[in-house]
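Right after this note come the structures.
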Structure 1
Amino acid sequence: MNAVVVQLTRRGLLGRKRAVLLVLLPLALLLLATLVRWASGGAADAAVNLVDGFGLGTLLPLTCLLIGTGVIGTEIDDGSIVYLLAKPMPRRTILLSKLAVAWAAALVFAALPVVLAVIITAADPGELALAYGTTAALAALAYTAVFVALSVVSRNAVIIGLLYALLWETILGGFVPGIKNASIRQWALTAAEAVLGERGENLGVVSAVSLPAGLGLLAAVTVLAVVLAIRRLQTLPLTSGD
């Protein structure tokens, strides 16, 4: 990684208007968690419904989309990426530096709020916080890698990402049995299922795939996304028009 690229990426991500959304989305989840705690009295199933539905289903992919497209997509769109690519630095280093910033931001703004929501909502959050924290972290890493790759590959990354996050992952991936097998959310949920064990079955925390399959698919998608992004960045021409 390159410290200068990391610093520039951090400033660019947190200095734009999208930084407001990065704060508002987690705040919305925490506000809902407070309301649910007041209404349910700390019931574990209420925490599961909130976190599994809004936390993992909506907040996490949307936040990762904002971050993944923000660390490099805006520079490609306005053409300023050419000044960075012209530097005597391997493009692999540039991509990995930006990805490191994206992953750190995703853990803070996407995964951490899920854990806090569990702590606020559930009266006994111990196992639930660990289970959903692990799930959220795994999903955040995979989502962010996919969205960074999408930003490098397509100028319409935000639109495609929104369709994917809201339609495939949230709606279809949450209810259609066949699509559940090809959902990052469901793959990551295997970690929560493993941590909770029998309690998870009672609370409805059940993934569509097995733990080895889920973790293997998450790793494969993340690695493929990173490789694709690096390869595409290496072939990106040094012209602002492209």
Structure 2
Amino acid sequence: MKAIIVEDEKAAAEVLYFMINRVARDIEIISTESSVDDAYSAIKKYAPDLVFLDIKLRDKSAFDLLGKFDDIPFKIIFTTAYNDFAVQAFKYAAMDYLLKPINPMELKNAIIRVRKYLNQDIEYQKMLTTLKEFVKDQNRNIVLNTSKGKTIVNKEDIIRLEADGAYTIFVLKNKNLVVSRNLKYYENILEDSHFLRTHQSHLVNLHYMISIDNEGNIQLKNGDKVPISTRKKQKVLKYFKNNLK
């Protein structure tokens, strides 16, 4: 089997390369790429049987790469550092994924499962279609684990997030939720959306920002005021200059 690794972190790519050589010696890694465009070119050039595909790449995402193909002519094992949205999507579509840091035995088992689909293109395309539909819908939502269970929240309903130690307070349009993850975790998930870290303890939905008051706080549409840290001030001011004229 010919394979390509698509991973934007050099160390992570090297570790994965080493693991594959240990658990599946018959897999030939013919290329390692770090961006969507380079990965697309390599796939067109080498026609791999399998692609190890990182979800969050430096420039875009795995789904931007997959969107370049009408039909996916290769099998995929996704890799991800985040186990909330991504894992739900892959489980829903029965697609293989590896959660970083990658466990060698899980890698071996994922490769074994992928081998079963090498000659089952129709079934595999159905799985990919299911995944794409799930992702398209879930891009609007985020699943939060609260003390009362899982709650699906539309990102547009999130006004701001506030750190509370190891917890995060979600301030929504109609209620607040306390979630047992720290703010950094959700900053990583929401960084490609319209959210801005304005302070060590605050992440704000840009769509709810109105102005900066005389005390240097951000005024939000719901009446809340959020502080701006010295480190984040220039970034916040740049946003207001470009978007709130």
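Coordinate-derived values only; no laboratory data. These numbers were taken from a predicted model, which means no experiment stands behind them. Cβ atoms are built from the backbone, for glycine too; each structure is taken alone.
Computed over structures 1, 2, distance in nm of label points 7 Å out along Cα→Cβ at positions 41 and 121 reaches its largest value in 2.
Comparing mean count of other Cβ atoms within 10 Å over residues 97-104 across 1, 2, which is largest?
Details: 1: 22.9; 2: 15.5.
Between 1, 2, the highest calculated value is found for 1.
When FRET efficiency 1/(1 + (r/R0)^6) of positions 89 and 169 (r between Cβ atoms, R0 = 25 Å, to 0.05) is calculated for each of the structures 1, 2, the largest result comes from 2. Here Cα Rg over 2.2 N^0.38 Å was derived from just one of the structures 1, 2, and that gives 1.16; the source is 2. A value of 5.0 for distance in nm of label points 7 Å out along Cα→Cβ at positions 49 and 209, calculated from one of 1, 2, originates in structure 2. When distance in nm of label points 7 Å out along Cα→Cβ at positions 25 and 201 is calculated for each of the structures 1, 2, the largest result comes from 2. Given 2.8 as the derived value for distance in nm of label points 7 Å out along Cα→Cβ at positions 81 and 185, which of the supplied structures 1, 2 does it correspond to? Working through the options, I get structure 1. 1, 2: which one has helix-only ellipticity at 222 nm (-39500 (n - 2.57) for each DSSP H run of 4 or more, over all residues; to 500), as calculated, at -22000? Value -22000 for helix-only ellipticity at 222 nm (-39500 (n - 2.57) for each DSSP H run of 4 or more, over all residues; to 500) corresponds to 1 out of 1, 2. Computing relative contact order in percent (Cα under 8 Å, 6 or more apart) across structures 1, 2 gives 25 for structure 1.
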